[in-house]
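Read-outs throughout are calculated quantities, based only on the coordinates presented, and are distinct from any laboratory measurement. This structure is a prediction, so every number in the text was calculated from the model and none was measured. Cβ atoms are built from the backbone, for glycine too; each structure is taken alone.
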Structure I
Amino acid sequence: MKPKPRLFISFFVTTIIIMGGIVFVRSVLATEILDSDGDGYGDAEELKSGYSPFNPAKVKIKDSDIDKDGLSDYWELEFKTDPLKSDTDEDGFKDGLEIDSARDPLASSTKKLPQQIVINLKQQQLTYFVSGKPWKQFIVSTGKASTPTPQGSYKIFNKAPKAWSKAYGLWMPYWLGLNQGKFGIHELPVWPSGYREGANHLGKPVSHGCIRLGVGPAQYLYERVATGT
């Protein structure tokens with residue numbers, strides 16, 4: 001038998017007791033179970049099990065996008081947008097598009113949300129953060145032992161859709177220069193012959209010091225971050 005839908009409401013029941021001219025006020029917290037999607041299971045129970053509390057179908061929260069805005073129900077909770085409304089701030093742009101462009105989905109302002117790129121040398125992974133949330137993760141190839149990737153905190157110094165390396169004689173697509181352009185983040189390099197290097201090296205430290213991204217992720221990141229990030 002399907003469980004009966006339940007509603008979770010927390011409220012205070014106030015009891016006033018009058019004794020001999022003295023008034024006593026006693027508040028008791030009364031709690032029932034919130035079931036946003038009416039599927040018979042409480043929101044807290046569904047969240048604990050990894051399911052969406054907004055989708056009556058049994059769908060994992062990271063796979064559910066009940067309002068079809070390109071932002072999963074999981075990210076709706078993380079970014080505090082309305083999971084049942086595709087355009088929370090009603091500015092004409094869906095929440096998913098705004099987050100992916102690092103725009104605030106809660107306000108019509110065009111001001112960019114904070115962005116950050118973190119490279120984990122041990123895991124050979126790049127994480128792109130939007131407003132402090134790990135929005136995207138990509139496998140990279142960083143510097144080999146003889147030419148290690150410099151560690152530290154940097155800002156994007158310059159950008160170029162197709163930078164040329166004089167030192168190694170190859171093209172570096174979607175270049176994001178770091179440390180005065182001494183090294184950078186870019187797509188797998190291309191030799192003048194057209195041969196693309198390192199497609200099978202992602203996840204391994206084999207570069208000359210730069211952070212190499214695969215085809216697709218490099219362009220994605222290039223189009224979303226500006227110099228100074």
Structure II
Amino acid sequence: MTAPAAPNPALSLLGSALMLGLDAALLGWGVGGAHALLNHPRAIALLVIWAAGYGALAGLRRRRLRDPREQRADQRFVLATLVLVPLLTPVLSAWSERAGLWPLPGGEILRWAGVALAGAGLLLRVLAMYRLGERFSPVIEVQREHTIETGGVYAWMRHPGYAGACLSNLGAALVFGGAGTLPLVVVMALATSARVAREEAALQASFGDEYRRYRARTGRWGPLGRG
């Protein structure tokens with residue numbers, strides 16, 4: 001068994017700060033520069049949400065179990081999609097708003113609803129990571145000491161972290177009200193569904209009837225659609 005390495009809090013915070021800086025730079029380009037960014041309330045609100053989320057996720061990083069009994073290799077396209085789409089969606093949506101391309105109806109109400117969705121999705125991810133603790137892993141693997149998490153948000157959905165990522169990505173698209181990035185939202189949802197299917201296959205292989213019973217009483221993305 002490989003002893004789990006303790007995460008360095010300073011490095012975690014530094015990584016989060018660098019990611020936030022990259023997000024701010026890209027978003028600034030999307031809205032038309034630093035001055036435009038500082039005078040764009042919805043963009044500022046989005047950055048505040050990201051800062052809070054990055055800070056929370058950095059604080060929740062713990063020792064990670066590293067004694068896998070079941071592993072599934074990630075599909076490269078799926079992994080690349082899950083990394084790149086959330087990075088590109090807000091900046092392209094901001095640029096489309098600036099360029100006046102394919103605006104959605106709904107005005108400021110829709111756009112601020114997007115801010116709320118982005119925040120709700122990120123909160124869901126934080127809650128999921130908090131519940132998983134040292135079982136959280138960015139790769140698909142089941143540890144020998146792994147147990148199925150059924151408490152908290154996992155009591156009514158099986159994949160709150162993935163659901164939160166998709167919800168946050170949808171919110172980031174709606175913040176700027178452009179229809180042009182909605183295809184990216186669909187691509188993100190499809191890639192997430194593909195990864196979830198592989199993850200559930202690994203859990204099914206490891207836990208058998210225990211996981212089948214958990215599936216029977218919970219939905220994949222929420223309380224509906226159980227099984």
- relative contact order in percent (Cα under 8 Å, 6 or more apart), calculated, reads 11; among I, II the input was structure I
- Query: One of I, II was used to calculate Cα extents along the principal axes in Å, for residues 103-166 alone, giving 51, 22, 15; which?
  - Reply: II
- Item | Given 18.5, 57 for Rg and Dmax of the Cα atoms in Å, calculated: source structure among I, II | II
- Message: Suppose mean count of other Cβ atoms within 10 Å over residues 87-94 works out to 15.9; of I, II, which structure was it derived from?
- Response: I
- Taking distance in nm of label points 7 Å out along Cα→Cβ at positions 47 and 79 for each of I, II, which is largest? II
- Query: Taking helix-only ellipticity at 222 nm (-39500 (n - 2.57) for each DSSP H run of 4 or more, over all residues; to 500) from the coordinates of each of I, II, which one would give -22500?
  - Reply: II
- Can you tell which of I, II yields 12.4 when mean count of other Cβ atoms within 10 Å over residues 151-158 is derived from it? I
